[in-house]
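**Student:** What follows are several structures.
What follows is calculated from the coordinates using simple rules that are stated; it is not laboratory data. In this text the structure is predicted, and so the values were computed from the model without any measurement. Cβ atoms are built from the backbone, for glycine too; each structure is taken alone.
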Structure P
Amino acid sequence: MRILALAFAIAAASTAQKYDGPRPPKPDVPYLLHASNLVSTDVDEAKEDKRKDGTAYITPGASAKAKTPLAEPIFLFETKSIPPERLSLYKLDVKSGSREVYFFDNLRKRKDSAKSLRLSAVKVSPGLYRLEPTDPLPNGEYAITPADSNTVFSFTIY
């Protein structure tokens, strides 16, 4: 009788963990989750611009096409070649019609460098992750980027 109860509990737990929501149409691209709809983030290559005291990474356009009103957006990310733990979230500054993030080389100014915002990744099914910032984000332009890559996945919070 105990074995039957244990088998039933294990079966119930395994069925409770199955994800049946929307799935991203493309792997390795974060999608904003709006109710049961997925909105692709803007996929761009940031141009690296070396300056005298650091490096700027510039994305064209003053605003991303992917927009959300949520201060704590949820993303679905199906991994194929980019592990979710390599993703970082940055706030972008709008300058001269482009969006940029700046990293200072100088040790004294390094405290003013762009800092990665905390992003949690929770596995919801094999190869599928739910990404969320750990703190609410103010309105503005943001990008998720894999480490050691100039690929950016941009979005706007309004």
Structure Q
Amino acid sequence: MKELRAQDAISGKEGRAYAKIDGNNEELFQAKTIEATLEKTKSQIKAIGKRMVGHKTTGGEGTGSMTLYLLSPLFRAKLAEWKRTGKDLYFDMVIENDDPTSAAGKQTILLIGVNLDSTLLAKLDGDSDDPLEEDVDFTFEDFEILASFHKI
């Protein structure tokens, strides 16, 4: 029987993320958390003589969220460009888990057609001793798995 070795659990701190914007790979060093989810779209299938409803997958939707430290002007500048020109920002994002202590190895996911739902323009908080953060939700239109964890 296999047993989980503690060192093989993936540390969420070990990795990196990049956004490819205007041909440049922008490291998202200011990110505190990033997660992306694929939610399947399903239709209900009802049939005479069947009491239980079946479900057929008919598509999917990619959504995600990031918590960023408020220190990079990148997304605010792109939002200002959208306001001036009407050209919305779509970019690709690479998220890589790479914990060197885990036998699982590295996982690299490419999110394609990322589009931000909102961007924080300004923030002050005189009641907090913590660094300023912003929560950013996004959608994406496709994904690829560039590298998978090893089966352990």
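**Student:** Using the calculated result 45 for percent of Cα pairs over 22 Å apart, for residues 72-143 alone, pick out the matching structure from P, Q. Each step should come with its number before you reach the end.
**Tutor:** On the way: P: 35; Q: 45.
Considering all the candidates, the number was obtained from Q.
**Student:** Ranked by mean projected area of the Cα convex hull in nm², which of P, Q sits at the highest value?
**Tutor:** Values: P: 11.9; Q: 15.3.
Structure Q gives the largest value of mean projected area of the Cα convex hull in nm² among P, Q.
**Student:** From which structure (P, Q) was FRET efficiency 1/(1 + (r/R0)^6) of positions 24 and 40 (r between Cβ atoms, R0 = 35 Å, to 0.05) calculated, if the value obtained is 1.00?
**Tutor:** Computing FRET efficiency 1/(1 + (r/R0)^6) of positions 24 and 40 (r between Cβ atoms, R0 = 35 Å, to 0.05) on every structure in P, Q gives 1.00 only for P.
**Student:** Compare distance in nm of label points 7 Å out along Cα→Cβ at positions 48 and 128 across structures P, Q and report the one with the greatest value. Working shown, then result.
**Tutor:** Details: P: 3.6; Q: 6.0.
Greatest value across P, Q: structure Q.
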